[in-house]
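Below you'll find the structures, each written out as structure tokens.
Any read-out appearing in this document is the output of simple, stated calculations on the displayed coordinates, not a laboratory observation. Quick caveat, the model's predicted, so the values are computed rather than measured. Cβ atoms are built from the backbone, for glycine too; each structure is taken alone.
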Structure 1
Amino acid sequence: MLRTEDRLTDPDALYEALMQAHRDLDPAASRRLDARLVLLLANHIGDMAVLREAIALAAATATGDKP
């Protein structure tokens, strides 16, 4: 089951790390970084049911729907 409650101890630090990683990247390189990060985290999770749930939630949020 996908855990959606707040679990980050320092969300501002995560945001800053993401912004730093994207700094000076062109749009294509930025998209590659995001894709690689998603794949690394998906591999870390490893559970296809959880990943499908996360994909559905992200897709619904992107279109303004709620699953």
Structure 2
Amino acid sequence: MEEFTETLDDSNSLKNMLYEALSRGKPFRNFKNIIDNSGEYRQKWFAFERQWFKEWVREKIEHINFDDK
């Protein structure tokens, strides 16, 4: 979530709102509430999250393959 927030333009007020949400209690819920009401950024978040998980899985597979050698 923080990595996604870092991709936003500094002049974007959403960036500040997300950082604030992540710094308070229940950061996951706060982030979700804000992103769910952020219009186009909701879809950008889902695309970012999908890509992040793909890369994470790819790294894990590469690590497993490396350990098997």
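Here are some notes:
- Here FRET efficiency 1/(1 + (r/R0)^6) of positions 32 and 48 (r between Cβ atoms, R0 = 25 Å, to 0.05) is compared for structures 1, 2. The highest value is that of 2.
- Here distance in nm of label points 7 Å out along Cα→Cβ at positions 24 and 56 was derived from just one of the structures 1, 2, and that gives 4.3; the source is 1.
- If helix-only ellipticity at 222 nm (-39500 (n - 2.57) for each DSSP H run of 4 or more, over all residues; to 500) is computed and equals -23000, the structure in 1, 2: 1
- With semi-axes √(5λ) of the Cα gyration tensor in Å derived as 23, 15, 14, matching label from 1, 2: 1
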